[in-house]
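Below you'll find a set of structures to go through.
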Structure I
Amino acid sequence: MSRDIAVRSVDAFALASYSDELERLYRECFSAPPWHEPEDRLAGFRGRLDRHLSNSGAGGVVVVDGDGLVGAVYGWPAGPELASGSPFDDALAAAVTPAMAGRLVAPALVVAELMVDPRHQRRGIGRALLTRYVEDWPAAWLATHPDAPAATLYRQEGWRQECEFEVEDHPLVLFTWQAPRQRGSSARRVARG
């Protein structure tokens, strides 16, 4: 990494200004194994990005090295109920138990995409992006390919593997995360108890 590296929290408007670079990152990350996304899915990224960024509160974190985007994570606050109407949302809703579903709604954060340029992977960028993005939230969730290297990262970072499901013949695994409890709060509960 160069000295020109910058890590920035961004809102939906700022993320949209990176749309060309986000599309490039998406293609580089998801055309390779284990994803092997076909051209029509890769070409549809821009439309999905627009839909994602239209969610209330959408935002993320980007890593810029010099003039280029080398990593990004983005999502939005979960709503009070599971979303429906898309193949992903409907497959997820069919796969989760009521207890799992309770961990996927407000006040959780939906992590829609985490991408790191393959030339910059294995340098801690993905971990730093994810940690920074969820740090102010009580809970978060995401889905990834079960064989993706990122699945190991999520487990190492304390994310809980909930279930596996398929969307249009593509396997996915659901991970949830809970913010660590603060020591003082549990000590106060015991003292009052």
Structure II
Amino acid sequence: MTHAFKFLAAAALVLSASSAMAKPETYVIDGSHTYPRFSYSHLGFSTQLSRFSNTTGKVVFDQAAKRGEVDIVIDMKSVDTGFEKFDEHLRSADFFETAKFPEATFKSTKVTFAGDKPFKVEGNLTIKGITKPVTLTVTSFQAMPHPMLKKDAIGANAHTVIKRSDFGAGMYAPHVSDDVRIDIAIEAVKE
């Protein structure tokens, strides 16, 4: 066996051992600390802030390999503007049509890292059965043992802007802004 062949064999062994150590971990969304919020200009008078109260899903995270996957399900019936009559209107066919489309989903297609933390998450957002690509910008990220649960956990804040008319919810645009900013605070605990 030549020295070059031995070196290549040893290098292959090291690479396969290090990739085996880079193991993806699955984290389950903590619904009590995960809230998608949306904001928009209301007739130019103010920026309205609302949220969805029920979110589920999973995040797969591999910090060593700098890889991740995000799969989120938002219960659209849980919309909360702070005004029940308006919540009912948002659930109607004029906007979210929750009787027919009770859930919105986000499934990542690519996670880009800066150092050992994700900073962009590209994926497909589906609202009212309409799927469009979006990119979430991650503004904070933390991976560490949860001090109370004594399990590994991750958390992040991210945002994007969509056009609600792209998802069949454009009533009153442009007087009520077609651009909607979506912010999500997310926490997830290792399975």
Assuming -0.34 is log10 I(q)/I(0) by the Debye sum over Cα atoms at q = 0.09 Å⁻¹ as calculated from a single structure, say which of I, II it is.
I
With helix-only ellipticity at 222 nm (-39500 (n - 2.57) for each DSSP H run of 4 or more, over all residues; to 500) derived from the coordinates and found to be -4500, which of I, II does the value describe?
II
Assuming 2.4 is distance in nm of label points 7 Å out along Cα→Cβ at positions 80 and 128 as calculated from a single structure, say which of I, II it is.
II
Relative contact order in percent (Cα under 8 Å, 6 or more apart), calculated, reads 19; among I, II the input was structure I
Suppose FRET efficiency 1/(1 + (r/R0)^6) of positions 32 and 120 (r between Cβ atoms, R0 = 30 Å, to 0.05) works out to 0.65; of I, II, which structure was it derived from?
II
Determine which structure produced the value 44, 34, 24 for Cα extents along the principal axes in Å, for residues 40-143 alone, calculated from the coordinates; the candidates are I, II.
I
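Every number in this text was worked out from the coordinates using simple rules, so none of it is lab data. Note that the coordinates shown come from a computational prediction; the quantities given were computed from them, not determined experimentally. Cβ atoms are built from the backbone, for glycine too; each structure is taken alone.
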